[in-house]
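Some structures to go through are shown next.
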Structure 1
Amino acid sequence: MTMQKFFTIIGGMGTMATESYVHQLNLRTPAHADQEYLNYILVNHATVPDRTTYILDHSQPSPLPSLLDDIRQQSQLGPEFFALPCNTAHYFYDDLQAATDIPILHMPREAVKEIKRRYPEAKRIGITGTRGTIADKIYEQELVAAGLEPVLPTEAIENETMTLIYHDIKENNTVNAARFHGIVKDMVTQQHADVVILGCTELSLAQEREPETEFPTIDGQSILVDRTLELALKMQKGK
């Protein structure tokens with residue numbers, strides 16, 4: 001019997017961040033037997049060109065053809081929805097959604113909705129992420145649409161963030177806790193953000209391994225896990 005009522009995860013951007021997403025998804029699934037976990041396909045497309053490199057310089061290889069191939073290929077299998085656990089890849093969201101009738105969860109949009117629910121008094125929202133995520137304004141646009149004030153990182157904070165994402169995590173699979181916590185602290189204390197969005201899945205990985213508990217954050221990938229789980233459990237129950 002073929003697998004029924006499943007979803008597809010378009011991952012591999014990067015692989016360790018995708019592993020964190022899947023790990024959290026499985027941990028939060030209310031299962032007490034093998035058969036009670038979720039049905040999903042994980043596409044770990046590690047060779048997708050770097051999203052930030054392309055966004056900052058369009059002469060570099062584009063990730064879009066690879067991502068479109070994944071969406072079209074997986075659409076033929078009939079998943080109920082797609083999850084895309086990479087913030088920067090949402091630069092291509094409209095093109096990807098146009099390539100399929102199957103809904104793709106929008107991680108930045110869901111994260112901003114969660115801010116309104118969890119921190120209703122918050123006004124100034126700090127954005128952390130790759131230079132690509134900052135440059136493509138995906139969180140900035142969602143915050144403005146929600147009536148919130150985006151707070152962009154200073155050059156010093158952004159340099160620290162890129163070092164954490166690319167050097168510490170992508171290259172060495174380590175989380176420099178002091179650097180991670182310093183980034184969040186600086187956005188709150190120096191830039192007066194009420195809440196800080198962890199707008200890169202490597203930052204979500206940092207939050208999983210070395211949690212920031214002193215200052216308020218919204219973890220985009222963690223919210224995507226919750227939304228994935230909500231949809232999948234409804235689907236599982238046939239609702």
Structure 2
Amino acid sequence: MNLAITTMDGVLFIFRWLHIGFGVTWIGLLYYFNFVQGAFFAETDAATKSNAIQKLVPRALWWFRYAALFTIITGIIIITGRSHMGFSFATSWGVNILTGMSLGTIMFLNVWGIIWPNQKIVIASATAVAAGGKADPNAAAAGAKAGLASRTNTLFSIPMLFFMAAANHLTVMTDENSKFMLCAIILGVIILALELNAIKGKTGPITSIKGVIHMGFILTIVMYAVIEFTL
């Protein structure tokens with residue numbers, strides 16, 4: 001008896017299942033940090049906030065960063081498998097999935113390269129104060145850097161989810177006149193400009209929860225329009 005799960009499609013399905021599970025965990029925690037925890041910290045007393053930073057935040061960040069890591073790993077496996085099966089990236093599927101992948105990869109790099117290193121400073125400072133020591137003078141700046149990167153990831157998550165879903169469920173018409181390189185350049189400029197702001201800029205219109213949600217949908221519309229008009 002031939003089992004569907006033992007075929008190449010079946011193996012890719014397993015990794016896709018895992019990819020979705022890790023992704024749900026990652027993005028769910030991203031939204032928790034931005035939509036729930038941040039608002040709670042702004043309203044609660046100093047002792048409660050300090051206790052949460054020492055005991056709750058490290059646990060949530062562990063799941064957060066490793067969910068991001070395994071989302072990326074399983075995604076790479078899926079893309080590699082499909083590429084070996086003869087799928088072309090110069091297609092509607094390819095453009096959509098590569099756009100989603102680009103956003104997801106930058107989000108992953110923000111998690112491990114900006115959010116986690118700066119959150120470690122914040123956690124260590126809160127722990128030192130609770131033990132009777134002095135606060136790290138760099139903690140406030142580190143928290144702000146982590147917050148901006150986290151807000152940017154929330155911004156990116158909305159179009160990222162859109163294009164990941166669009167790969168298999170929203171076909172963009174392409175032909176011999178489609179300008180795939182132009183499409184990639186314009187989208188790349190948009191994404192890199194926003195990422196540079198995440199590294200050196202300010203939160204601006206994405207400071208509030210409502211603002212980052214609105215800007216996320218606007219970014220999705222702009223990026224989708226670029227794809228439609230170039231392809």
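Read-outs: derived from the displayed coordinates by stated rules, not from any lab. Only a predicted model underlies this, so the values are computations on that prediction, with no experimental measurement involved. Cβ atoms are built from the backbone, for glycine too; each structure is taken alone.
Miscellaneous remarks
- Origin of the derived value 1.14 (Rg/Rh (Cα atoms, Kirkwood Rh), for residues 52-115 alone; candidates 1, 2): 2
- Which entry (1, 2) yields the derived value 1.25 for Rg/Rh (Cα atoms, Kirkwood Rh), for residues 84-171 alone: 2
- Structure (1, 2) behind the derived value 7, 33, 37, 19, 4, 0 of P(r) over Cα pairs in 10 Å bins from 0, in percent: 1
- Computed -13500 for helix-only ellipticity at 222 nm (-39500 (n - 2.57) for each DSSP H run of 4 or more, over all residues; to 500) - originating structure among 1, 2: 1
- Once mean count of other Cβ atoms within 10 Å over residues 100-107 is computed for every structure in 1, 2, the highest value turns out to be that of 2.
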